[in-house]
Structure I
Amino acid sequence: MILPVLQYGHPILRQKGARVAAITPNITELIADMLETMYAAAGIGLAAQQVGQALQLTVLDVRGVNDRPSTLELGGQPADASEAMPLVLINPEVKPTGEPVTGPEGCLSFPEIYQDITRLESVEVTALNAKGERIHLKAGGLLARAIQHEVDHLNGILFIDRMSTQAKRALKPQLEALKAATKAALPKG
């Protein structure tokens, strides 16, 4: 089922996600719905907060992006990133590696807003997969950027928080309009 993607201004986007205690049928269904939602929105990552669930759960799939390569190591061995997709990360712990690199980012919760963001070029991740198995991976390139973006979401951090002051100032009218529209659509009570 395609779920609504929450927009900037919704309070749950600022909530730190709770750890997922067990892979229940509800979690399995949420993962499937998140993947369907991400694909329908033409995204490469989606965090549980973006669909109204404050949980440590994100889904990623970078297969459709050919102009920004990704690297992946699984269990210390080089792996084909496209074959490992979609990637489900539950309760991820990220260890930054590599040098800072600046590149373009967007976010499904910020339609039509893009900005250059500086993130580390690679990360090591320990997490549970959709089956509840512990996985360890090292990601580089676009996949590393997407993982950092989504893990920020899991901690209530938005990509605008990583923008330069100048970039935020330039986007202020768009951001304020999006926030106002979102708040106006929230149920009263």
Structure II
Amino acid sequence: MAVYVGLLRAINLGSYNKISMAALKALLADLGMKHPQTVVQSGNVVFETSSRSTAAIEKLLEASVAKTLGVETPCLVRTGEEWQQAIAANPFSKETKLNPARMVLMPLKDAPPPAAVKALRDAIKGSELVAVKGRNAYFLYPEGIGTSKLTITLIERKLGTAGTARNWNTVLKLGALTEKA
């Protein structure tokens, strides 16, 4: 059995795309995933299953969440090892230790080309910093996320791929679960 991290995009944002984490856990169990555990209420789950490609699990989750829970949303999946590698690769580790709430990891569906990353950097009008490593984008918001003009819409448009962002505290909680499994 391999450990995976699953992320549902745009879940439980106010009254938008409401999914209970108990229903999500039950769905994963029904799909044959072992030991599903959720973290916070935003569509984060760690589970075990026999080795499959992350792309196949993403498709299965997207179809099952739509059919069973009535929410159509992209799902991103990483192996536990990939998640640990993403944590270790944080290019803003010094700043993150000082204020983890201002650090965001955004797993992406596809790795953007360098020209797209440059276009995103050129579009940033504030003090935000971005680094992209493969299918992961790292964002540092020195002045806070709430007032930033660097939105997911802008990010996805410039990078040309879908993603879903998680603050660093959630990233670490998910990482801890991948180590225990």
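Points worth noting:
- Structure with the greatest value (metric distance in nm of label points 7 Å out along Cα→Cβ at positions 125 and 149, set I, II): I
- Identity of the structure behind 1.9 (criterion: distance in nm of label points 7 Å out along Cα→Cβ at positions 21 and 101, calculated), options I, II: II
- Structure (I, II) behind the derived value 3.6 of distance in nm of label points 7 Å out along Cα→Cβ at positions 85 and 173: I
- Which entry (I, II) yields the derived value 105 for volume of the Cα convex hull per residue in Å³, for residues 61-164 alone: I
Every read-out reported here was derived from the displayed coordinates using simple, explicitly stated rules and does not represent laboratory data. Keep in mind that this is a model prediction, so the values were computed, not measured. Cβ atoms are built from the backbone, for glycine too; each structure is taken alone.
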